[in-house]
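Bear in mind these aren't lab numbers, they're just calculated from the coordinates by the rules spelled out. This structure is a prediction, so every number in the text was calculated from the model and none was measured. Cβ atoms are built from the backbone, for glycine too; each structure is taken alone.
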Structure P
Amino acid sequence: MNVQITFKPSGRCVQVSRGTSLLQAARKAGVYIPTRCDGKAACLMCKVEIAPERAELAGRPNDAEQRKLGPLLNEGIRLSCQARAQGDMEVTIPEDRLKAAIRRQLERQGLDDELW
């Protein structure tokens, strides 16, 4: 049985088999999720956000994911390499830290320019 995954903020959608990892689904959709460990739950780079009330759609966290993420699981953070699609869902890819820092700096400069 196929499920549909929608990735935010890009809005890209993909149909995958139930049980497919969110990392594999993202790759199929052409959505970039950083990873160094190639899906072994070792690097913690592939975090994604799922609305906590929809968390069951990503399957139950395994022991490795529970150890790595701890209380972040309660906030809807999952490792895309470990979370498995169980139903139609939306997944948010967090903004890269470096890009976020640059965006904030540019926004501050824009505000400063308006003050002059």
Structure Q
Amino acid sequence: MACSGNIMDLVAGKLVVIFSKSSCCMSHTVESLIRSFGANPIVYELDQFPHGRQIERALLQLPGCQQSTPAMFIGQQFIGGNKEVNSLHLRNELVPLLVRAKAIWIWNGS
């Protein structure tokens, strides 16, 4: 089985997935942002995960993936890393993605 298939297996059926490293501050920032909206992401710490290095290499093969962590999926769709997530947030497009994926039900933030 190809690693990209393994990534999709890890993402399948989950609303929000973040591939992270325990030492990556940007990963923790993205996770905190997502949790601040009330979503409960599944977080895979690649430095503590079996075959984490292979998954990391497979993530780098995804179109638009410039760094292996953080790498976020919403509704099984690859969103990107810290830069892409924050860009979506600044354009007020992140919350609607989370709502459409049913990761959060309602958002009344300012």
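Suppose P(r) over Cα pairs in 5 Å bins from 0, in percent works out to 2, 12, 21, 22, 17, 10, 6, 5, 4, 2, 1, 0; of P, Q, which structure was it derived from? Kindly include the intermediate steps, with their values, before the conclusion.
Working: P: 2, 12, 21, 22, 17, 10, 6, 5, 4, 2, 1, 0; Q: 2, 13, 25, 27, 19, 9, 4, 1, 0.
It traces back to P.
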Notebook entry, point to check: helix-only ellipticity at 222 nm (-39500 (n - 2.57) for each DSSP H run of 4 or more, over all residues; to 500) computed as -12000: which structure among P, Q?
Noted result: Q
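Have a look at P, Q and say which one yields 3.5 for distance in nm of label points 7 Å out along Cα→Cβ at positions 50 and 66, as calculated. Please report the intermediate quantities before stating the final value.
Working: P: 1.6; Q: 3.5.
Of the options listed, only Q reproduces it.
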